[in-house]
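Please go over the structures that come below.
None of the figures in this text is laboratory data; all of them are computed from the coordinates on show. Model, not experiment: these values are computed from the prediction. Cβ atoms are built from the backbone, for glycine too; each structure is taken alone.
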Structure I
Amino acid sequence: MSRTMLITGATGSVSSALLKALEGADVDVRALVRDESRADGPREHDAEVFVGDLDDARSLPAAFAGVQDVWLLTPNGPRAPEHNMNAVWAARQAGVERIVRLSVVGAAHDAPNRSGRLHALSDRETERCGMRWTILRPHWFMQNLLNEAGDVSATGAFSLNLASARIGMIDVRDIAECAARVLLDDPDRHHGETYTLTGPRSLTFDEVAGQLSLALGRPVAYLPVSDDARRKTLLGVGVPTWIVDMLEEYAQAYATGWGDFTTDTVAGLLGHPPRDLADFVRDHAAAFTSADTN
């Protein structure tokens, strides 16, 4: 009998890629969305859409009813553990068999950033949920670079407060394919496992600029800036203060070498190496190219 999977955070980058990775699999896929107006994306991947919000426990039972497997992704924010709690409770009440949870790299009670500490609380709850569970802890997303595409396109440069940090960044598509592999395998195979997912090598942002230069056929520069300068930029475009504080904490940790590592976990799960930065840049080159240079 086909299993039913519920994908939370269904309109975000990782869950959208997961829905694509699950296309054609012998499973019934549901997608939880907060806003009905954004349901078209999940429906394009053959998912049955349920409207609900992890912030509102009363909105969840219908989506979880009859589900065997839950992909649990909570948005970053100070209430993330509450959102995880609501989902775990709804899963338990519905008789769900397995939770596969998206955490963050380095999640721990003593992580140097609030996101890592909050995710550690939710990881621990998931480990004690009474269901089968697997936790994925991915490194810095290559797709974060798309936030700098406008500047690269307009000025040939991008600015981050990451100094000379070296990071084992990963393509979101590899995270999604690992999640799909876990969800499609026998529930016992990955039970109790926590997987730290990285790309194939640790990179500086000067090396990122070099790869962009090669792919675009024109010079691209990385311009390190101070925490204060980055904060002013992010607040100026409407990023919430809590998120700006969180990103600053990550940047400070990465600048000390905290993110300078890789694992072979992706290759172990998928049977092939993760995508390199060159693959990401080639596939997304159009995003870094202004209309007048296409």
Structure II
Amino acid sequence: MSRIVVVHGVGHQLGTAETLQADIEPALRGGVALARRRDSDLADLADLADVDDGDVVCAGYGDLYRQSGTRGEPYYRAEDVEPGFETELLMQWWQEAARLDPAVTPPGAEGRGALGHLATRPLGIDSVRRALDALTRSRFFAAVSDRLLISDLKQVRRYFTEPELRQAARDRVAECITPRTRVLVAHSLGSVVAYETLCTLRPVQAVQPLTLVTLGSPLGLGGLVFDRLQPAPEHGRGCWPAPVKTWHNLADTGDVVALVRELAGRFGPDVQDGTVDNGAQMHSMTAYLTAAETGAAIAAGLTA
């Protein structure tokens, strides 16, 4: 029974909770240690000297996306990006990348009008190809191939459109939460999985109030994510997860996945929004976990 539960994002379909934990736990321990060295307010808290063995568990759900009988991920091409959710999310990533980096050719260049104009009619394969080319050449997705970027789009879309997969992912998180759990750390799409799990968690599963730490979260993205949450937002405000006492939300200012970086406007003023600097790895889960800001949020949750 672990005090810290970590929920990963997309792109881990070939991993397991055990293999992911081998990378996640050292990064998390490092972030907490860095926070202690930087924050004098935590210096006298001896119980934060280390994250103890057995304190961290990864709630792995990536294997739910793994396709049996294949060797790795299919060789997706631009033609495989489906109209609707996948294309819209791709275009929003492209628009945000162009806003943050002048070197990225924006949507609507070459006389095609702004993204808002493109969105009023079906987007053709040429627009999809240009979006993929712009993103995979950008500093945000420079190490990501078209094939993997399309796979990520499909994983996000499938979570919201396949009820059985969605519930299975939430079940993986729920089974890791015990009365001993104090902190839930969730990255990227994992923040959606964690949020929805906490909103439906039975009280007996979380006796103590929890601290939620979301990293690079897309939870605030209207239409594609926020408006599809379960339970549904009411009057523009998302439900506050009942087991959560404190919510820290951290985003790198260059993270194009966290399109809405401040969640207080969506979920209430009790969300403590903050920024981190992940360098060239804007959306990396490891970079987020090693940040002192993340370590401080986790440490505070362990001593609450």
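By the measure Kirkwood radius over Cα pairs in Å, for residues 6-165 alone, tell me the structure among I, II with the highest figure.
Values: I: 16.9; II: 18.5.
With respect to Kirkwood radius over Cα pairs in Å, for residues 6-165 alone, the highest-scoring structure among I, II is II.
State the single structure among I, II that was used to calculate relative contact order in percent (Cα under 8 Å, 6 or more apart), giving 25.
Working: I: 17; II: 25.
Going through each structure in turn, the value belongs to II.
When mean count of other Cβ atoms within 10 Å over residues 182-189 is computed for each of I, II, which one produces 26.9?
Computed on structure II.
Tell me which of I, II gives 3.1 when you compute distance in nm of label points 7 Å out along Cα→Cβ at positions 38 and 198. Spell out each step's value before the answer.
Numbers: I: 3.1; II: 2.2.
It was calculated from structure I.
Taking mean projected area of the Cα convex hull in nm², for residues 150-261 alone as the quantity of interest, name the structure among I, II where it is greatest. Mind dumping the intermediate values first?
Values: I: 9.0; II: 7.0.
Largest calculated value belongs to I.
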